[in-house]
1. State the single structure among P, Q that was used to calculate helix-only ellipticity at 222 nm (-39500 (n - 2.57) for each DSSP H run of 4 or more, over all residues; to 500), giving -8500.
2. Give the label, chosen from P, Q, of the structure having the highest value of mean count of other Cβ atoms within 10 Å over residues 57-64.
3. So mean count of other Cβ atoms within 10 Å over residues 129-136, computed for just one structure, reads 17.6; which one of P, Q is that?
4. To test your reading of the models, identify which of P, Q gives 19.1 for mean count of other Cβ atoms within 10 Å over residues 113-120 when calculated.
5. Taking relative contact order in percent (Cα under 8 Å, 6 or more apart) as the quantity of interest, name the structure among P, Q where it is greatest.
Structure P
Amino acid sequence: MNTLIECRNVTVKREGVVALDGLNLMIGADENIAILGPNGCGKSTFIKAITREVYPFPTGKPSSVKIMGQEIWNVFDLRAHLGIITNDMLASCTRWDYPGREIVTSGYFSSIGIWPNHEVTPEMEARTDEVMRLLEIEHLAERQINQMSSGESRRFMIGRALIHNPRSILLDEPTNSLDIKSCHELYAILRKVVAQGTSVILVTHHLPDILPEITRVVMLRKGKVFADGPKAQMLVPEKLSKLFRTPVDIIRKDGYYNMW
């Protein structure tokens with residue numbers, strides 16, 4: 001198995017509090033995987049360790065965060081392997097009045113919007129159109145992103161990440177702030193993305209986010225891997241009750257899971 005992400009003995013402190021505690025985790029390049037856990041378990045810190053917004057705290061043990069076997073990456077080279085969609089980036093983009101098309105195309109430049117020094121080629125424009133068709137947002141191409149619904153703007157952020165046709169995309173709490181209808185629409189779009197050959201890493205506390213195509217679930221608790229294995233073995237009442245520290249039962253329908 002080719003390795004996409006490898007965390008070895010990763011400890012991260014944020015404001016003096018341990019957020020990741022000697023985390024060891026390996027994710028394959030073509031895996032569809034969910035990182036599941038309650039608020040405060042270290043999910044967001046895990047993403048920030050991947051994006052180099054935080055760094056491992058020295059503990060005396062060898063520690064590393066590698067992507068495709070490398071610790072140091074040029075961001076322009078990394079984009080062809082891993083597209084990252086976070087709620088922080090969504091919030092940054094929706095503060096501006098760029099049209100949706102520009103948001104998608106700006107993924108080529110790792111910017112928000114197109115700047116005067118950016119040269120947009122016909123090939124870039126064609127790829128932007130292709131991505132928007134896949135995500136079913138071409139009719140919103142000229143609408144300003146700060147005037148879109150949460151579901152619409154999130155699709156454009158996914159498009160921005162897909163512009164380089166990465167092997168995998170990582171999504172942070174993908175249905176945060178979405179209503180039921182928007183959630184269902186987003187699930188359908190993400191399933192189309194997977195069907196096109198892009199693998200997904202979903203980081204969430206919300207069980208319905210775990211698409212039918214997800215085959216592996218990693219549970220985080222207190223900054224460590226609490227459990228890791230095939231989806232059917234992980235999403236059971238006993239494990240979920242321990243993970244979330246409350247009694248739960250499971251409903252399964254059409255490949256999706258929910259708990260109550």
Structure Q
Amino acid sequence: MSDPQAGDIIVVWFSNGAASAIAWQETLRLYGDRCDVRGVNNPVAEEDHDNLRFARDVSMWLRQPLNYWSNPNYPEASAVSVWDRRGGMVFPHGAPCTVHLKKEARQDYERHHKVAWHVFGFTADEKKRHDRFVLTERSNVLPILIDAGITKQDCITRLEAAGIKPPRLYAEGYPNANCIGCVKATSPTYWNLVRQTRPEVFEERAQQSRRLGVRLVRHSGKRIFLDELPADAKGRSLKTMNIDCGIFCEEKAHA
């Protein structure tokens with residue numbers, strides 16, 4: 001794979017998480033003097049509103065504007081709307097919210113801009129996920145954090161050292177800053193955290209999943225509806241979960 005050339009457009013897909021923030025910083029450090037480095041976010045209405053504060057802080061820190069790009073077929077950028085329109089929340093090959101609000105939004109951006117290189121928040125502890133993405137989707141991805149040996153915790157440490165408070169979801173125990181009530185999660189631990197910290201979201205997911213016939217959580221070896229989940233049920237630690245939104249659609253560690 002060749003190196004970026006002068007004038008190349010490099011898009012850092014900023015997901016409101018610590019890793020993509022540091023990936024943006026590192027990309028600017030390495031290529032900002034000769035390439036057109038852009039931070040681009042695919043917004044999702046169901047993300048916590050503190051993510052907007054975090055995005056502003058990162059943009060000001062890096063002295064770069066953050067660009068927003070949505071799928072024109074879903075201008076409201078709402079996962080709830082996607083699930084209703086598609087008549088489901090999770091399908092055999094993933095969740096439709098990721099497909100329509102992230103992947104297709106990214107592809108639409110590429111139709112309007114000549115992107116030479118992509119940068120995602122793959123950290124040094126996610127090399128296998130990076131390799132899989134390169135094999136299955138596209139090869140013009142710069143492994144910025146992987147090459148630098150930067151881990152997820154390193155990213156949070158860097159932000160804190162710069163005086164930037166990470167999205168509050170991290171402090172509340174969530175494994176990332178994705179949508180609250182992510183339908184890719186099957187762990188009782190995750191869903192009971194949602195019930196504890198965002199009871200209104202838990203209730204909304206419970207009602208919609210009932211209406212659409214989707215059993216979102218796995219408990220005692222079987223899939224059940226959210227409103228059937230005991231409030232004290234636990235699965236694996238959230239630290240072992242890697243729910244992704246935007247690149248792949250998965251939860252690596254199930255209940």
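A short reminder: the numbers here are calculations on the coordinates, not readings from a lab. It should be emphasised that the depicted structure is a prediction, and the values quoted were computed from it without experimental measurement. Cβ atoms are built from the backbone, for glycine too; each structure is taken alone.
1. Working: P: -8500; Q: -11000.
It must be structure P, since only it matches.
2. Details: P: 11.1; Q: 16.4.
Biggest value here belongs to Q.
3. Values: P: 17.6; Q: 14.4.
Going through each structure in turn, the value belongs to P.
4. On the way: P: 11.5; Q: 19.1.
Answer for the origin of the read-out: Q.
5. On the way: P: 25; Q: 21.
Largest calculated value belongs to P.
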